[in-house]
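Participant: In structure tokens below, several structures.
Derivation of every value follows stated rules applied to the coordinates shown; laboratory data play no part. What you see is a predicted model, and the numbers here were worked out from it, not measured in a lab. Cβ atoms are built from the backbone, for glycine too; each structure is taken alone.
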Structure P
Amino acid sequence: MADIDFLPREYGYVALVLVFYCFLNFWMGFQVGKARRKYKVPYPTLYASESENKDAKLFNCIQRGHQNSLEYMPMFFVLMVLGGIRHPCICAGLGSLYIVTRYFYFEGYSTGDPQKRLSIGKYGFLALMGLMVCTISFGVSLLRA
């Protein structure tokens, strides 16, 4: 087994939160797949055209909610992985908050009214900012060592 003694024991929480985000991402992908069937938007079409599909806005909102989550996923993962080395419990908490806000962001967007994504979803940026602070703290601690 690999020697991982350099990581704090609590880093396991970071790993679990990252896996929970993967489950949320899979669930959002399934929702897009269901919407494709319901609103008749075939692959590989990424977004429906309003001139060709009366339900285009509903489908596009669902697709966009998932797409936006995919766009932020690399930043979220990097901040969790790096910041969690120095602050595993704080990052796990912030990561959990981010996952909850992403769920509500997606659910709000899926209503077809894009403004509803921001009711609770807007607080995800606070979680990302906190993760950035943790990662900066980690980087500064490396430079000072």
Structure Q
Amino acid sequence: MAIELSRDFGFVPLVVVLTSFLNIYMSMGVGRARKRYNVPYPTLYAVESDNKDAKQFNCVQRGHQNFLETLPLFLATLILGGLKHPQLAAVLGVAYVVGRYFYFKGYSTGVPENRLKSEIIFMPAMIALIGCTVSLSVSLLTAG
């Protein structure tokens, strides 16, 4: 089975690269927080009884961890949905990445509720990417 990619699909891998840069940015943020709040490796989360800055560090760590937890679904729907709807998937992918950036920034303030404002950006983008992937599936299942 041959797959013919439209020229516009070229935007989709660029969003994957943008996502990689966001992951690097978040990883570096966690690394800086480890130094600032004295949380050595391999500790994943700080314990409040041992570290007065545990909540602050844990918020930074959680912001990145949540991104990693959703990354496989995002990339799968971006790439698969992009096969049929490359421009739309790329725009939705950028919206998702921007929303995730603000999610991380909000969470990193140490006030977990600050992360919620950005969900209005990335959640609709994720749902729409799932829709793009369903559209691809329906097209394949009903073809010829």
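Participant: Quick check for you: by volume of the Cα convex hull per residue in Å³, which of P, Q is greatest?
Facilitator: Comparing P, Q, the top value of volume of the Cα convex hull per residue in Å³ belongs to P.
Participant: Here distance in nm of label points 7 Å out along Cα→Cβ at positions 41 and 65 has been calculated and equals 1.2, so which of P, Q was it run on?
Facilitator: The structure behind it is P.
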